[in-house]
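What follows are several structures.
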Structure 1
Amino acid sequence: MNPLMALVHFHNWLSDKDFIWWPFSFLRPEKHEPITMKLVSIMTACFGGLAFLMFTSFAVVNNLFSIDSMMITFMSCFGGFFLWFSLVTKPVWNIRARTFQKKK
């Protein structure tokens, strides 16, 4: 198996775990369903929003909060999840989805 396919299999194996999707497991498509840009946007909003709330809460509790840090955290959380979901998760998941669709 070539290294790219090993990465595809590993990522999809990990993506099949419930804890990866917590608390948004309802967003996880079936293995044969492709991930669309609409789903990427919804996933980004949910996971980015949760991460932003967690990091901002941590900053407030530890007296590290500032408007500048909040803006950086906002851009990092939403931008990071959008890039990961659109450049890694979507293409890798869709490789498997196409494979399942061909088997039907």
Structure 2
Amino acid sequence: MNSRITLIGVKSIIWYFNKTMRHALKGLNVNEKSLEPVKNLLSDGNKVVLLPIYKSFADAFIYIYIHNHYNLEAPFIFGNKEDTPPLALFEKWLKSVGYIYSRRSYN
């Protein structure tokens, strides 16, 4: 499946998280020193590949939120097709923020 990052998609995710996850993200700690090398590489025009390990479906959205908050370029995110709710509107929303579906198996 193809995916592209749109400003409307990213802003809608940020709005949603500000409204629904405000209390859950109060305990979120980000090591800002570790973001500086990434910012420097991106400002020099380099491409950066970050390989996070997602433990839940929400981790991808927290990742988008952190990137937006620290003014980093919006990332493309790989996620499992099997873990994604099969709602057409939800799938369209995910594609607009750079969510790329992958499959664990083809059975």
Work out which structure the value 46 belongs to, where relative contact order in percent (Cα under 8 Å, 6 or more apart) was derived from one of 1, 2.
2
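Quick check for you: by mean count of other Cβ atoms within 10 Å over residues 37-44, which of 1, 2 is greatest?
Of structures 1, 2, the maximum of mean count of other Cβ atoms within 10 Å over residues 37-44 occurs in 1.
Have a look at 1, 2 and say which one yields 0.25 for FRET efficiency 1/(1 + (r/R0)^6) of positions 29 and 45 (r between Cβ atoms, R0 = 25 Å, to 0.05), as calculated. Present the calculation step by step, with values, prior to reporting the outcome.
Details: 1: 0.95; 2: 0.25.
Among 1, 2, the structure yielding 0.25 for FRET efficiency 1/(1 + (r/R0)^6) of positions 29 and 45 (r between Cβ atoms, R0 = 25 Å, to 0.05) is 2.
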Quick check on the output: -23000 is helix-only ellipticity at 222 nm (-39500 (n - 2.57) for each DSSP H run of 4 or more, over all residues; to 500), derived from one of 1, 2. Which one produced it?
1
Compute volume of the Cα convex hull per residue in Å³ for each of 1, 2 and report the one that scores greatest.
2
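Quick note: the coordinates plus some simple rules give every number you see, no bench work behind them. Everything numeric in this text was worked out from a predicted model, so none of it was measured. Cβ atoms are built from the backbone, for glycine too; each structure is taken alone.
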